[in-house]
Structure I
Amino acid sequence: MKKVIILSFVLVNTFFAAFSQSEKFTAAMTATLDQMKAAKTSEETAAVAAKFERIADAEKTQWLPYYYAALIKARMAFTATDKDKAADEATALLDKADALSKNNSEIYVVRATICYAHMMVDPMTRWMKYGADAKAQLESAKKADATNPRPVILEANSLKNTPEQFGGGCETAKPIAEKAAKLLADFKPASPLHPVWGKEVVDEILNSCK
């Protein structure tokens, strides 16, 4: 009987410790996501990425903080002096997320973003390799989750920024953006911490392609 009581006590303590840790993680992520939305400068944005990375390293089993740190790094790579280096840093973080969540649609989307960042170093010579790689990543993202609007958003944005003579422009981008808008309207994230971004990109495409 004494062993049963001790075991019950241990189990209860373990449950409340795990619950407390989960609450701590949720609170830290929520606060950092709010900071991500509010960040205006590159310094503020970099600080948010570093904070996500610290949360990830502390938790070790959660893919989302590594994902957000990688997403921020991938976006910053487009304006970085050394785009390849910044994109490689994003890849290193994303690999950690991937190790914790295989065949994840959102992770494929960030991989595509990283491909676009590499391509921007020299679009004329790199578009064949990195454009094809990005397309493959977006197709994998769609297969992993057909309800995810973000691969469709990136596809529409890529087409919008591709010259008409190469099959891009508003004529091809607009119907894809309209599809993305519907997916966004119907999308239900797995939790308040999961990705929901993309509306501002879709709105910009649709507004400029009226």
Structure II
Amino acid sequence: MPRLDAVIDITRALQADLAPWPGDTSFDYRLVGRIAEGSSVNLGRITTSVHSGTHADSFFHFEDAGLTIDRFAPERYVGRAAVVDLSAKFTESLGEITIADLEPNATAPRLLIKTGVWPDSTKFPAAIPVLAPGVASWLQRRGVKLLGFDLPSVDAIDSRDLRNHHALAAADIAILEGLDLSKVEAGVYSLSALPLKIIGGDGAPVRAVLWREK
């Protein structure tokens, strides 16, 4: 079997101080059974939005007729992925993510965009960069089947029409949001970011990791 370099965890931790989308359900984990109190096991319960932290959107999240998360093939979320580092572009101001930004490194069927705009998971960003018009269809022509971000959304925080969500769905490109790419250099990796199989789900949490074969 091939030997692997160190696995890089690119998942934001689910914890009490994780900032939710404004108005959405916060993440909460608590023990409802404790060995110290006479239970045979420690038993936990979680309450959360499926869009907390690192997660996959289904197309049903923003389109009534769209695919639910259980209908996305697992193969979308496992395989070669290119990380594009745009963090230098957004150090002083926000703007759009353009085809020119992505073209030099769109070399795999899965593309992960590092912006560096959301460094602290306990503080929800007031504004984020978004895809420029035409990027989704360009990615489709390049054979991209998944697009991931270190951001809570592919659209502006105050967006009502969710232009980029709809454009990516029209291009049949799966969406990952809330990645932690802070320790990842640009390049091509292997990705595993399987969403939980929630029947009828509008999204699901994922445990996302990258690695390279030696």
Structure III
Amino acid sequence: MEHFDRKKHWENIYQTKALNEVSWYQPNPSTSIDLIEQPEIDKQAKIIDIGGGDSFLVDKLLEKGYTNITVLDISEAAITRAKKRLGNHAEKVKWIISDVTKFEPIEKYDVWHDRAAFHFLTSTEDIDQYLQTVNKGISKGGKLIIGTFSESGPQKCSGIEIKQYSESTLTQLMSNGFKKEECFSIDHTTPSGNTQNFLFCKFIK
């Protein structure tokens, strides 16, 4: 079986598709904002957006006054696009180009946000590595916010297989170190008009 080059795949996506041509495009990431914008999460909280790419989440967080934001993505092209869009504001953000399964956090985050990155990890090895990194990278009492395709969502995205989750399977997976605070499903409408069902869960360490 031919080796799948994850980085090459995502660099190609961001080099060949416009911002509003990808299925995960979301001009107003309101669900993520609502989960982050809670009384117990202050404006100085260390927030990392996993697979943030050129998502608008970082823009909205900066607008709302959050001051300690990190964006991680495997694609240099995606991060370059986000920096260009933000202009001088990009200097207020820490940018990390890395495959999350190879990421070694050098600090503890108060909020670990992941919308539509985790479900692309389909091998046991990659999932286990992600879970180890999450446990290392989140502070005691920190929040893990994760959005994946639900069991009613797509089985493929961006031309590759994904892993679907239910509330019970995701909660069980995160149970070694994290306690569930809430889970819910929500529909996302893609730029082409298709509907994708997401599961969002919020955990506390």
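Laboratory data are not the source of any read-out in this text; all were calculated from the coordinates shown. It should be emphasised that the depicted structure is a prediction, and the values quoted were computed from it without experimental measurement. Cβ atoms are built from the backbone, for glycine too; each structure is taken alone.
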3.7 is what came out when distance in nm of label points 7 Å out along Cα→Cβ at positions 39 and 71 was calculated for one structure; which of I, II, III is it?
II
Could you tell me which structure in I, II, III was used to calculate relative contact order in percent (Cα under 8 Å, 6 or more apart) as 19?
III
Between structures I, II, III, where is mean count of other Cβ atoms within 10 Å over residues 31-38 highest?
III
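Matching task: -8000 is the computed value of helix-only ellipticity at 222 nm (-39500 (n - 2.57) for each DSSP H run of 4 or more, over all residues; to 500). Pick the structure from I, II, III. Could you put the intermediate results ahead of the total?
Values: I: -26500; II: -2000; III: -8000.
Going through each structure in turn, the value belongs to III.
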